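Asker: Structures incoming, each one as structure tokens.
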Structure I
Amino acid sequence: MRLRVIDLDGSLPAQEPLRQRIEAGAATRIDARDLAGRLRIVASRTALRSLSARLPPDAAGSGPGVTFYGSGDFHHLTASLVAAQDEPLTIVHFDNHPDWVRVPATVNCGAWVNRALELPHVRKIVTLGPSSSDLVRPEWQFANLAALREGRIALYPWRHAPSRVWGRYGSNACYRQEGGHLHWRNLAEEEWSDFLDELVAQIPTRAIWLTIDKDVLGPGDAVTNWDQGAMPLAHLIAAIERLAAARHIAGVDVCGDWSEPRFTDPFRWTLARFDHPPPITPSAETLGVNARVNATLLACLDRVLP
């Protein structure tokens, strides 16, 4: 396992499980704080190119890369990390938000799923765990329901009421349409082991990429910049273990740590103001949960990755 920490917002290097690995040479820290203002919420292409130039090249014969990079405000970095791969992939996406907005067609944290689907080697994206309001009248929120209908996106909420729609989207393994509503399969009502067996069978590629936004977890398991879901940490760990046993993991990225949003332009500040829940300033003690969960994720990845 090749571990790297992209330091965009200061949320990670001081966390004990990551600090120890960085100091021991078991993880690489990439300083990118100077790029954060141009990457947060919406990425400028020049900042993306600058960040890409700072990432160390993959070593021949090395194991899967695991990247931690701070707040979920930067989740669109997943598309750039996956773009560096060269084999057919299925992305398994743990998140409280579907991140599938079609408009605007930029590299932003609410639309990165569509940027990933534009990559020729990405065959499918499976999103697990949303409970957010993104699924309330999703057409009004420019959701990529066409990709859902075509099976290129599969979405399984943790728990969500039926979504009101006007188009025709049929039915598949993750929802059924009845009149003007999409009725979702709620993971909170599924037997988890059986669901994971079904999930593995639906993945069309040998290789998978895991992207984890910790806002998929409840407030007791993470402190994030976004509204949070309710997937138990034990379910997330069990899913990683099952997927790693069944498929080749090409890479992993993890976000969802809290950091104070800092912006250098009114455009990104306005987007964050309307998208984020009311701002909080958590104590150091409260933020300790993120370090504990990151330690749990690292221990799991140490077990399951070569």
Structure II
Amino acid sequence: MNDTLVTAIVITHNRVKMLRNAISSVLNQTYQKIELIIVNDNSTDGTEEYLKKLKDQRKIQIINIMKKHSKGGGYARNIGIEKANGEYIAFLDDDDVWEPTKIEKQVKFLNENPDYGLVYCRRLDMDYLKQKKKLEPLKGTMSGNMSNICFEKTICTSSSMMVRKKVLDEVGGFDENLRFWQDFELNIRIAHNTLIGFINEPLMIYSVGNNDKGKLTNKFNGWWEAIKYIENKHEGYFSNLSHESILKWEVMIYKDAARRCKKSRLFRQERQYRYKVWRLEKSLYNLIRLVVNY
């Protein structure tokens, strides 16, 4: 039996009901050698009381961050990384869940591919309001040398990835200055450090469309500042990108901006970004999205 220790890091903030499902999905993995670190980031909804019931389980470590020490998701994840004993690290947001074989299959991949520092999986997008699941669409290069691809699309979310701890130590973990796109920015550094692998199976369920006012991905204010921060931080990488890659970066940014505007009910701004997308990528699909938004 494989004896590689995996550290699962779950960060949570005021989602005690969804957290239960996330934790259960970790404890129900077919791969057994997992230590679970739960980082409770200043929750006030009964999360701390719920977690007290779990503290006596040997494989679970609970870290409570008080309000005066709370510094966001990047800080919370880095606290978990600092305490981790596992050779491999897997992250899980409190509103996502893993399928039972996720860790087993990712461990197998990393063990068999020593040149790869990160492996991620396909996902199912779950709209809890509509009670509908949608398989994540695939587009372009999914694995290998992703040092240019990482600017053209979101490679993976934090809940779908497993990373070698030594890689996280080398690249410096999550950037605590960012409140948005933390996993995206981390993937830029990882992609320039190591090869990235992909398992073409939906081994996680990603929460979308839950209208959670506390969910950063549902917010728009401050998002552009994060984009500019990423561009400035990685100016050297951007300066070496091809015109085609820069174009894909801009299209991706404008599409995400339109989506965020829609969630924030900023419909005029959404149309402006849809127009920018259509100008850069004149496809029938983008034209329809522009017209329908009118």
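Please treat every number below as a calculation from the coordinates, not as lab data. It should be emphasised that the depicted structure is a prediction, and the values quoted were computed from it without experimental measurement. Cβ atoms are built from the backbone, for glycine too; each structure is taken alone.
Asker: Which structure, out of I, II, was log10 I(q)/I(0) by the Debye sum over Cα atoms at q = 0.15, 0.17, 0.18 Å⁻¹, for residues 85-148 alone derived from, given a value of -0.64, -0.80, -0.88?
Answerer: The correct label is II.
Asker: When mean projected area of the Cα convex hull in nm², for residues 229-268 alone is calculated, the result is 3.4; to which of the structures I, II does this value belong?
Answerer: Of the options listed, only II reproduces it.
Asker: Let me ask you something else. Assign the value -9000, calculated as helix-only ellipticity at 222 nm (-39500 (n - 2.57) for each DSSP H run of 4 or more, over all residues; to 500), to the correct structure from I, II.
Answerer: The read-out comes from structure I.
Asker: Can you tell which of I, II yields 1.0 when distance in nm of label points 7 Å out along Cα→Cβ at positions 77 and 93 is derived from it?
Answerer: II
Asker: If mean count of other Cβ atoms within 10 Å over residues 109-116 computes to 13.1, which of I, II did it come from?
Answerer: The read-out comes from structure II.
Asker: A value of 0.6 was derived for distance in nm of label points 7 Å out along Cα→Cβ at positions 133 and 205; which structure in I, II was it taken from?
Answerer: II
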